[in-house]
Structure I
Amino acid sequence: MAGDAAKGAKLFSANCAACHIGGGNVVMGMKTLKSAALEKYGMNSLEAITTQVTKGKNAMPAFGTRLKPEQIEDVATYVLEQSAKDWKG
């Protein structure tokens, strides 16, 4: 993991949790941030998540103009860490 998960947790709470609380997805229920879904949709890497957060896709807005690259990497690190723990803890 390259980013800082603790910083990523704060950024996630402020920017992502409205749609992805607890690793879920309120817009597209099957595309969660859980480990199995990340793997199924090819999103289980730091690179894939940072690209999605930066550029957005489908209903997800782009955050590349709102967050710095380091912040996006922190969020991606946090997401991967939480998915490995099934978003428990």
Structure II
Amino acid sequence: MNAPKILSVQALENKKLLVKFVNGVEKVYDCVQLLNVDRFLLLKKDVFFKSVRVDAGGYGISWNDGADLSEYELWTNGVEVVMAS
């Protein structure tokens, strides 16, 4: 299954990301499990974590050239936000 492209990303508290996809679905992705991986160590610093941005074309997000996540990872392992009606 192809994951939809990313429309926007927002850093939340507790090292979580709110990711909005082009199909209208919003998911929360928990980055805590990444904090002990060498290329993601800088995410422990709040200023760096909050600098997240969507890559060109919406195929992923990144903080720098070494710290990035694909749209597939975020789509597959993110938890869908369910809006109360």
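Every read-out reported here was derived from the displayed coordinates using simple, explicitly stated rules and does not represent laboratory data. Keep in mind that this is a model prediction, so the values were computed, not measured. Cβ atoms are built from the backbone, for glycine too; each structure is taken alone.
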Looking at structures I, II, which one was helix-only ellipticity at 222 nm (-39500 (n - 2.57) for each DSSP H run of 4 or more, over all residues; to 500) calculated from, given that it came out as -2500? II
Comparing distance in nm of label points 7 Å out along Cα→Cβ at positions 12 and 44 across I, II, which is largest? II
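When relative contact order in percent (Cα under 8 Å, 6 or more apart) is calculated for each of the structures I, II, which structure yields the highest value?
I
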If semi-axes √(5λ) of the Cα gyration tensor in Å is computed to be 17, 15, 12, which of I, II is the source? I
